[in-house]
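These are the structures in question, set out in turn.
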Structure I
Amino acid sequence: MNTTDLSDKYEGSLRYLEPNFRDFGGKTHFSGPVVTLTTFEDNTKIRQAVEGPGNGAVLVVDAGASMSCALFGGNLAVLAEKNNWAGVVINGYVRDSAELCQAQIGIKALGLHPKKSEKRDLGTFDLPVHIGGIVIRPNDWLYADGDGVIVSDKPLEL
């Protein structure tokens, strides 16, 4: 489903992520129910999430837009694809761009950074996150493509 068509049909009932998120994954169209995670400069919980079954969900990570390191890279993209995650949206940075574009999942982030994150086992799942100018809650539905990201409190149909 294209975000533009969904936007036209459901105008007034959607939330729109600010358009500063870029595509890095092998899929630019993805959608699914949301799993949220808040963490800062530590990707331990991201790894924990993508090592488990995604069941077609989208992992939305509020990383505080930190520009100090990347939180997601090629190894995690392989795990996310293998475990059936539809995509990952990170309010932060990623690395291994050549590997990310080979992964058949959607990956949106603010940009690239070569430095890896720390491993301190920090992070909290299943809380509302405030990123890109909107609130995203666990079990919302996220729809993403090259035109942007929209969020709804329920699944949408065209």
Structure II
Amino acid sequence: MAPSPARCLILACGNTLRGDDGVGPWLAAWAEEKYCHDPTVRVLAPQQWTPELAEDVAHAQSVLFIDCSAESAPGSMQIIDVHPSAPKQGLSTHHLDAPELLALARDLYNSLPRESLLLTVGACSTELGEEFGDAVIDALPGACMLLEETVLRFLSN
């Protein structure tokens, strides 16, 4: 059975047992609570983005991917456009990045969201543990605001 189409799909990933890597699921839980009564917003937060999510992506009008970034300064936030790209070393059955997931949606379902963005928060540490670093904790209010602004933008288009 095909997933119900969403005007806005929030697709976060991360491991809540690996420190700041859990920021994606944390932001997804925040969004789920905020938009729980809005049927046009759908929130998914698997530990990893896998090929099975391509169908959800293909049916969404807009997608906001959320993940931590080990390459960015701790606590820094950025939101960038995401475009489909081929897998880096052949298709993985365990983990895809946002551009690979868009490409898979296009290739399998001949469909792409009208707009796709990636929100990242720079990680302090992804070592074992369930607590965020201070820089990530300080960034959470701004990340929530950025997430909310993006959803409102998606819904107004």
> Between structures I, II, where is distance in nm of label points 7 Å out along Cα→Cβ at positions 31 and 143 highest?
Replying inline: II
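Between structures I, II, where is distance in nm of label points 7 Å out along Cα→Cβ at positions 103 and 127 highest?
II
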> Quick one: relative contact order in percent (Cα under 8 Å, 6 or more apart) came out at 31 when computed from one of I, II, so which one is it?
Replying inline: II
>> Please compute Kirkwood radius over Cα pairs in Å for structures I, II and give me the label with the greatest value.
In response: II
>> Starting from the value 2.5: which structure in I, II was distance in nm of label points 7 Å out along Cα→Cβ at positions 7 and 71 calculated from?
In response: I
> A value of 19.6 was derived for mean count of other Cβ atoms within 10 Å over residues 23-30; which structure in I, II was it taken from?
Replying inline: I
> helix-only ellipticity at 222 nm (-39500 (n - 2.57) for each DSSP H run of 4 or more, over all residues; to 500) was computed and gave -10500; which structure, I, II, did it come from?
Replying inline: II
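Laboratory data are not the source of any read-out in this text; all were calculated from the coordinates shown. Since the structure is predicted, the reported quantities are computational estimates derived from the model, not experimental observations. Cβ atoms are built from the backbone, for glycine too; each structure is taken alone.
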